[in-house]
Structure I
Amino acid sequence: MSPAAPAAVRDRLRIAIQKSGRLSEPARALLASCGLAWRESRDRLFCYGESLPIDLLLVRDDDIPGLIADGICDLGIVGRNVLRERALAGEGATAPREWRALGFGGCRLALAVPQEESWSDASQLAGRRIATSYPGTLAAWLRERAIDADVVTLSGAVEIAPRLGKADAICDLVSSGATLAANQLKPVVTLLESEAVLAGPAAPFGDVRSELAALLLRRLDGMLKVKDSKLLLCQVTRGMLDELLQLLPDAEAPTVTSIDGGDRIALQALCRGALTWQRLEDLKRAGAQALMVLPVERMLA
């Protein structure tokens with residue numbers, strides 16, 4: 001028998017993202033904020049990395065875990081719900097792993113029943129039909145609770161299954177809940193909290209792609225770390241510093257600098273929470289002066 005062909009060695013990193021859909025534009029914007037720029041092909045399916053040897057492949061989101069597992073793409077930005085379903089579809093050993101949660105595209109995979117139904121607990125699902133596009137995730141959840149229910153797999157229009165008589169309940173993605181309400185359904189149990197994640201293989205690449213992936217992760221971590229953060233600058237007397245810091249529980253360890261060797265100091269702190277006008281007024285009453293709030297575009301630890 002011939003020996004297995006060695007794994008392909010590449011000197012460029014390839015990332016799969018949604019071609020269209022709710023994760024597409026936020027994914028491209030996040031990668032662009034990390035310093036990536038591309039030249040797009042005429043068919044708009046491939047983007048050649050120009051600033052770094054990192055290319056994009058624009059595909060359907062359901063295809064992204066498979067493309068990573070098959071080695072066609074190295075990384076992918078995909079919903080956690082899609083990634084989890086792939087791992088539960090009998091491919092747990094080869095399925096890609098979640099590398100980073102990216103903080104956008106939030107939703108939840110939830111069970112929903114007709115609005116008129118009185119709900120007590122999940123045991124009342126026994127013997128009933130549940131329509132879903134996530135049969136693996138739903139089946140695993142039912143097994144964990146020893147609930148014997150009939151999983152009806154649908155590729156779309158899950159929310160209308162009860163009205164068509166095809167199911168008694170559904171398991172589907174929920175964002176605002178407006179679609180459920182429009183179909184006289186109500187969410188009763190959340191199976192999975194989902195958001196966009198960076199997915200990649202469990203094994204290291206073993207070539208220059210490892211360095212490119214590490215570089216990308218550093219930049220992503222820097223961007224995610226400063227997301228919604230603000231830089232607070234102010235002056236205060238040294239004796240009031242402890243009281244002032246008590247009003248900044250969400251701030252990293254501040255930088256404190258003496259002003260002309262006197263009792264006054266300049267304080268610089270990266271704050272994670274909202275710096276509202278009320279919060280600034282509280283800081284001023286605690287002795288802060290010359291308060292200034294600046295946006296933070298990027299950060300590299």
Structure II
Amino acid sequence: MITILFDGIAYGMLLFVLAVGLAVTLGLMNFINLAHGAFAMAGGYLTVYLMQRAGVPFLACLLLAFVLVGVLGALLEVTLYRPMYAKPPLDQVLFSIGLVFMAVAAVDYFLGTSQQNLQLPDWLSGRTVIGDGPLQLGMGHYRLFIIVLCGLLTLALQLVLGRTRFGSRLRAAVDDPRVASGLGINVNVIFLLTFAAGSGLAGLGGALATEIVGIDPTFPLRYMVYFLIVVAVGGTASITGPLAAALLLGIADVAGKYFIPTLGAFIVYLLMILILLWRPEGLFTRKGGG
């Protein structure tokens with residue numbers, strides 16, 4: 001039972017890193033980027049090819065996935081996304097989902113349809129068992145690594161968005177771009193850095209997820225709903241909401257597939273419906289938001 005809880009927490013932390021970039025762009029930049037999963041897919045493929053073809057160490061691959069996918073996000077923000085910020089939500093949805101299908105088709109054509117798996121280094125392989133009986137904990141080394149790394153990333157994000165000048169400028173740029181510009185804040189640069197960071201986090205999440213779920217051209221479509229559930233259930237008022245939602249969904253998904261495997265993801269969708277009936281604005285909302 002404790003092992004299921006541990007695996008669910010690891011999966012939830014992974015979902016959080018995969019989805020937090022979408023939470024930032026939707027909650028702080030007011031842009032609906034359904035192509036977020038394509039950036040995660042890019043990070044996964046980049047990690048696989050760097051490790052298997054170039055022999056780059058795993059930790060270096062994680063850093064490169066974050067940086068290179070972040071740079072890709074910055075380039076696309078300037079060329080494609082920025083003109084869409086002022087468009088209606090439906091236009092943003094159609095635009096970003098079109099990018100998803102373009103990314104899926106491009107990866108399918110150039111890299112093939114087969115699923116790519118990752119061979120972890122020895123120090124991340126294996127499992128440590130603690131205790132026995134019902135309280136026995138089977139702790140996978142890689143899942144423990146995911147929990148620790150994602151926990152540190154969460155603390156860093158909370159610090160940057162809540163305690164730094166950049167976080168204050170980002171909130172000001174979102175609340176009223178014209179006033180923020182008048183105060184000397186370069187709104188375009190703030191949005192560029194925010195979008196790049198969100199894309200980089202998606203790339204890092206894709207790199208981390210490759211060993212657990214594999215990576216293939218359908219990845220952005222398969223996990224799009226999960227990203228949206230995390231954001232919808234958690235709310236976009238802060239990082240805390242998506243984190244709590246991702247942990248709940250991760251534990252529910254792992255436990256549901258273990259105890260009731262025939263129902264598949266039914267437990268996740270049921271939990272989503274119940275939470276949204278209770279809190280339509282998400283678990284955490286802005287003050288005055290209910």
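Every number here is computed from the coordinates shown, using simple stated rules; none is lab data. Note that the coordinates shown come from a computational prediction; the quantities given were computed from them, not determined experimentally. Cβ atoms are built from the backbone, for glycine too; each structure is taken alone.
Points worth noting:
- Each of the structures I, II was assessed by distance in nm of label points 7 Å out along Cα→Cβ at positions 197 and 221; the largest value belongs to II.
- P(r) over Cα pairs in 5 Å bins from 0, in percent derived as 1, 6, 11, 16, 19, 17, 14, 9, 5, 2, 1, 0, 0 - corresponding label from I, II: II
- When FRET efficiency 1/(1 + (r/R0)^6) of positions 45 and 77 (r between Cβ atoms, R0 = 25 Å, to 0.05) is worked out for each of I, II, structure I gives the greatest result.
- Between structures I, II, the greatest calculated value of relative contact order in percent (Cα under 8 Å, 6 or more apart) is seen in II.
- Structure with the greatest value (metric mean count of other Cβ atoms within 10 Å over residues 61-68, set I, II): I
- When helix-only ellipticity at 222 nm (-39500 (n - 2.57) for each DSSP H run of 4 or more, over all residues; to 500) is computed for each of I, II, the one that comes out at -24000 is II.
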